[in-house]
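There are structures below to look over.
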Structure P
Amino acid sequence: MKNGSPPDEKQTSAVERALRLGLDNLAGMQTENGSWRGDYGGPQFLLPMYVILHRIAGRDIPVGRRNRMLDYLANTQNPDGSLGLHVQGDGSMFTTVLGYTASRLLGRPRQEDSMARMRGWIQANGTALGAAPWGKFCLALLNLYPWDGLNPVLPELWLTPASSPVHPSRLWCHARQVYLPMAYLYGLKASIPADDLCLELRRDLYDRPYNEIPFHRHRDTVAPTDNYKPATPLLKAANTAMLAFEKAHPRALRKKALRELLRHIDYEDKATSFANLGPVNAVLNRVCHCFREDGKEALEQGWDMLDRYLWDGHDGMKMNGYLSTELWDTVFAVQAILACDKAGLQGLGNHWDTMEKAHDFVRANQITEDLPDAEAFYRHPSRGGWPFCSLEHGWPITDCTAEGLKVSMALEKSVDNPVPKERMIDAVRLILSFQNDDGGWSSYEKRRGGLWLEQLNPSLVFGDIMVDISYPECTSACIQGLAEARMRFPDLFDDRIQTAVERGVRFLRTSQRTDGSWEGSWGVCFTYGTWFGVSGLLAGGVPSDDPAILNAVSFLLSRQKQDGGWGEHHLSCSQRRYVEHPQSQAVMTSWALMTLARADCGDTVAMDRAAKFLIEAQSADGGWPREAIAGVFNRTCLINYDNYRHYFPVWALAEWLARTGVQKRT
């Protein structure tokens, strides 16, 4: 590594100006309740599902909202007429078919150019027969695809013993909660009656008369655009077995299974204040209520919460990928501001009211009680946890809990109404209870199923949906939270925390790739994962001259661009190798700079260049320009964390400034 001298006063002054602008920008974005929330769009299948639900329920979408939705669908359409799985992706049959259908349901005329181009792409790429299974499922609800053209989603699986390796409770909670209402709707073969628009859509989505298509022969037809995880021999065998069962299942058993499914659907609704775990099961649960005899009350209770998923952004009205980003954005914004304080930035006192409000939000949104009958509904304990968004949502997440705990401890002595000690201790207990046998941490709960279950992934278009595996990011956050809790609560958890941290460190070591990087699963991708990997090792007591840290630093330095920044393409996530983006990205540069600063990187020239890039990229309002989406889930689908561009550069520059301050003093 090349050594360099500390930056001169001119560069230090520039970064201090950038930080003050950035802090003012952050303070101005804070909401009345003390949180930050932002655009969390990107997936292109969510808004069409919202529109489809309204069609099924016979519920109008207000004209102004409808027009903004049409703006979004038009603004995110690719030049070839398609829609990507996400807004920056190439065409996907799954989302293009649903986008076309939604556009027509929203009132866009068939003859419009955007519709003609979309229709042309669908016809040229195999028609709706090649849509991924989730797309065919949504079409079946609208009577645009027959149920016998789908592989079964059997309700009866929920009646198998919970100890069975294929019981749905073994699945990652997002898969479990999506396939729960899917199984109910499949069991009913639920569809609305065909009308004139339905008949017209049938003509548009296929290349021959609807009644002449042998749909049962297309259960496994998937367009190349949608076939990220092709059906395995095990999945094909399982589908064959389920088809045989479907043809001969006892009616009484089906009715019993459907009643059991409704118990779980109602529980999820009530446990989450009708927010549900995410937008897909939020929509599908409401579709279930449309088709059940006693669903009117539950359906009406859910509309207001469902509408909170909508976000009217720069490109139109979309459906966010979660109820909100509030808790996640708030704990990171707070840590960015705290980093400025540690860097000795004068004038930070102007923003302590911002911190007080943010802390109050964090305090108010900790989960303080376990759910009733949680075990019967396959829920992990939740007391002490923090969710991704807000308390009413109610699902605690490992890294959100760790970050919420870190912020609570960091601000404990600075605020008027700190998080009570007992509640912080609850958070520590919960984090410890989440740790997997491999030493890592998953997202929502301990891993419940064998990795072989991924061979049964029925979505085909997403990766890693079946099992809640251990992630470097979640593991790192939990190590950091536990390491700080050990200092805050000496002698209380020492042995348990020590053991847990050591196991977590071992997991991080084994998950590091040979090139020194870590693969991220929730951000793009190796830059993000490496920031967490290094931070977790350091928090776990690994020294900065350890080979794992040095290799990670070498990896990042080898990827720095000529302009001083870093830029990684989202294809890194699906291809699982580092793919360079043509342009440097402020958010990724921030992750890299923080990693280098924390690792005590000897190449100060590289860090100075990164800081210079961030300073020069800053907008006049104190934020940073909108750039390539930096979030991802399940390997293939990008999701936007718009606030990342507002606080991560501030955080990185502050940590760099703190490091240069140490150099000057020494």
Structure Q
Amino acid sequence: MILSGRRPARWVLSLALVLWLAALGRDGFDRWIDATDLPALASAQSVEVLDRNGTLLRPYTVADGRWRLAVSLDAVDPGYVAMLVRYEDKRFWEHPGVDLWAMGRAFGQGLRYGRLVSGGSTLSMQVARLLEDSGTGRWQGKLRQVRVALALERVLSKEQILTLYLNHAPFGGNLEGVRAASFAWFGKPPNRLTPAEAALLVAIPQSPGNRRPDRDPVAAQTARDRVLHRMEGQGILDPETVQAALTEPSPNSRRDFPMLAPHLADRARLEAPLQTRHVLTLDAGLQARLEQLATDSVASHGDRLQIAIMVADHQTGEVLASVGSSSYTADAREGFVDMTQALRSPGSTLKPLVYGLAFDRGLAHPETMIADRPTDFDGYAPQNFDGLWRGEVRVRQALTMSLNLPVVSLTEALGPEHLLAGLRRAGMEPVIPGGRPGLAVALGGVGLRLTDLMGLYAALANGGTRVDLRWRDEPSPGFVPHRVIGDVAAWEVADILRETPRPRGMMATEIAFKTGTSYGHRDAWAMGFDGHHVVGVWLGRADGTPVPGVFGGDLAAPVLFSVFQRLGPAEPLPPPPAATLLVSNDRLPLPLQRFGPPGGTPERGGPEISFPPDGAIVEGAGLTVKVRDGLGPFTWLANGAPLATTRGRELRIDDLGPGFSSLTVIDAAGRSARASVELR
């Protein structure tokens, strides 16, 4: 009885000892796992520049030249994730980091066949290997992966471990992570993959060097098809889906990563070098269309003509597209230079601001008569671009015809400094040759950027108030919405610019625009806006050398209207403000009927031939002569011979003939005026 009673006691003690030793082993094993020195879980990611909708505009490689585009689990196609887990580690969601059954199977198959038949590495173990960049062949490395995998499972969720795999898996060459691979092999993000595409991305990491589609497309497709067949056998894909996927072409080359808005992307990275993600206000689709338009626009104009295009929403201030050149290359066009930022002469594109300031100051009205005749401004004697003079014209006509003498006269009355102040209120940073502004500023004698002119025309479109034009999705620091000109003046300018002669075949009457050509044909401009968008176009050579025969109206304006066509139907401009004076010239207050010095009134002395001005060159065989001041009736003579006596101030002469003629007018008081003219 005593002996039979001792045997159970010894058995219990033996069992307790075994359990105690097992507990000690377990506790020691736990301490060993907990003491694991984990590798860094965060690694350098490619800097990415995205558009307003999250579309990738341009990524950059990390320091070692690899493409490693960050991706989250919810940004990857669920079908790919399901196929990956089923193919690589079907018990991933259940095991603690190591699948003992799979490892045992792999060990047994290795003993039986004398070679590796199937792997026992779980996704967690693969993540451990990828994080430490360790090999797979030596048992020491495999043991380390087991330890790190078990440790990772204790500090990370399954979703976090899977996300690490999605960001670090090798896909051939310098591609790491499923997002970089999806762009490189399919040209799209991995959120919507076909079953065939998903299967290829499952297959490549198993042997990325041998299954690169650009190096061995047959091996890549064979591996893809193997994955598809296994997914069918395990019920992940139905037979019909697999058969369709097997017929889908497999890529045999690597695609380029997106390179939209490269100049602006460079600026974003330079301004915030510590950021890895830059979200811009651009629209990727519009940007792509305008980059193609830029390339097409200069293709037939030699190998040096360059172009820049910008589009902004003047209601919100968001820049929607910024094309710095026709191509981002170091070619003869110097495409690597961002021409939206280059200092250039704006030509006649500042004239609308001059007129707007004059309207604000009460110097003129759109229906005011203003002289276009040869004038010497203390040694500065500008001419019109075509060398012709129109005599006395309405201010409205002077702007739509882009005449030089009227705008210089207004600038003299305003004062060049007043014009510069207006530029600065619009957010511009003008660079004045020689440091002191002169009257030539009105005709482009100042250095400005396309971005500057975009700000000016956005203000004109915005009722005369400066707009916060920005390409980042946050307000510009320190921005102040200065009023550049009054709302009435801004509307009057826009109303005139709606009448600017359009390029052949263009009928969009809601677009207000102005062209410009700088001295020496170095720059061709077109700036315009409708009720929603403002658009700027520049053409020229990046090195600033002349482009013979280039004109803003001929070259830049058609591109401007092509841009608006890509934006959709033009939106109407706003109606006139309530205070707008909508009357003809004869109903204007007397000081506004004809432009004169500030505070002055029209002279009532002897007659003066207002058209043609003395020394004018007029095209055609006849002309209409005009007289101002003096007392009617008026007697007209041509080359000393009487022509007619009129009570009005105009006379049509049809038979002067080509060549030089001398015109004389005599008023009722016997006072006379004389002008010489050449008809061509």
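FYI, it's all coordinate maths here, none of it is from the lab. In this text, all values refer to a predicted model and were calculated from it rather than measured experimentally. Cβ atoms are built from the backbone, for glycine too; each structure is taken alone.
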Next item on the list: Using Cα Rg over 2.2 N^0.38 Å as the calculated read-out, with 0.97 as its value, let me know the right label among P, Q.
Entry: P
Notebook entry, point to check: When you work out distance in nm of label points 7 Å out along Cα→Cβ at positions 32 and 512 for each of the structures P, Q, which one comes out largest?
Noted result: Q
Margin query: As an exercise: helix-only ellipticity at 222 nm (-39500 (n - 2.57) for each DSSP H run of 4 or more, over all residues; to 500), calculated from one structure in P, Q, equals -11000. Which structure is it?
Written below: Q
Item checked: For 4.7 (distance in nm of label points 7 Å out along Cα→Cβ at positions 248 and 560, calculated) the corresponding structure among P, Q -> Q
Check: Of structures P, Q, which gives 12.2 when mean count of other Cβ atoms within 10 Å over residues 56-63 is computed from the coordinates?
Finding: P
Next item on the list: Compute relative contact order in percent (Cα under 8 Å, 6 or more apart) for each of P, Q and report the one that scores greatest.
Entry: P
